[in-house]
Structure P
Amino acid sequence: MKITAAQYAQSWYQILRESKDRDAALKQLLDHLHVTGKLKLLPEIVRLIGEIEQKETGMTKVTITSAHELSKAIIEELLQKTLGHAKADVATLIEPELIGGARVRTQDEQWDLSVHGQLNAMKNQVINNH
């Protein structure tokens, strides 16, 4: 029987959630993939585990990239504007070249609310209209 990445992800999620020693459990799971020659499935398994966790917890994983550090209030406003809610596991990145504004990215979508993105959009519009 061929075990799929989705089957691995579901069982790994359960094992890691219930394990008292997650590091040891993770090592055993990785060793199993190595021994069975299935390490190439690891990126897909990790992606699917993220999806399972998101469904279970109701939390959306979000990366917000901005030119400067953002306050909690601004982050919540961005989440409301883009996702319609503020229930999210947020990672932030700083990229000064964005000039201002921010980029909000989930696993499935991206919103470019940055000055850099707006300037690129205007440039492309001018190029395409000539």
Structure Q
Amino acid sequence: MLRNAAGKAFQAWKSYLSYLAIRNRDLFNFPGYKKVGHNVRVSRNDWVLAVMPTNMLMEIASKLAERSADIVELTSLALVMHEYQYNEPDPTGVISKITSDDVARQVIAKFIARAKELITQAREKS
């Protein structure tokens, strides 16, 4: 159940990053096009901001950090949770940085609390 919670929190964070990136699209310029169907291409910039590929989260977060506090740190936590979701806890810390389910519970709870704070602050500003 914890691994599922970690995965849900990670997906929610990716969605929030996508929302922030689209609202701040002037920070991004991913050149080129992405083929999304037979003879259908979209700008790579639009595709990246909408899909939010996992391997690009830190790059996107670092650019968003100019306008929103804690983005990089929360993205790092989200990636740790994602790693835990796929690899389970690893007492040696080699495969997953989360060594037990107790540690996972703390990380997930901390992540959710901080993300909720950040989202609440963003709402109050808009």
Winner on relative contact order in percent (Cα under 8 Å, 6 or more apart) once structures P, Q are ranked, highest first: Q
Which entry (P, Q) yields the derived value 2.3 for distance in nm of label points 7 Å out along Cα→Cβ at positions 63 and 111: Q
Label whose coordinates, when FRET efficiency 1/(1 + (r/R0)^6) of positions 23 and 79 (r between Cβ atoms, R0 = 35 Å, to 0.05) is calculated, return 0.65 (choices P, Q): P
Which of P, Q leads on distance in nm of label points 7 Å out along Cα→Cβ at positions 15 and 31, largest value: Q
FRET efficiency 1/(1 + (r/R0)^6) of positions 7 and 87 (r between Cβ atoms, R0 = 30 Å, to 0.05) - highest-scoring structure of P, Q: Q
For -17500 (helix-only ellipticity at 222 nm (-39500 (n - 2.57) for each DSSP H run of 4 or more, over all residues; to 500), calculated) the corresponding structure among P, Q: P
Kirkwood radius over Cα pairs in Å - highest-scoring structure of P, Q: P
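Since every read-out is calculated from the coordinates, none of them should be taken as a lab result. Just so we're clear, the structure is a prediction, and the values are computed from it rather than from any experiment. Cβ atoms are built from the backbone, for glycine too; each structure is taken alone.
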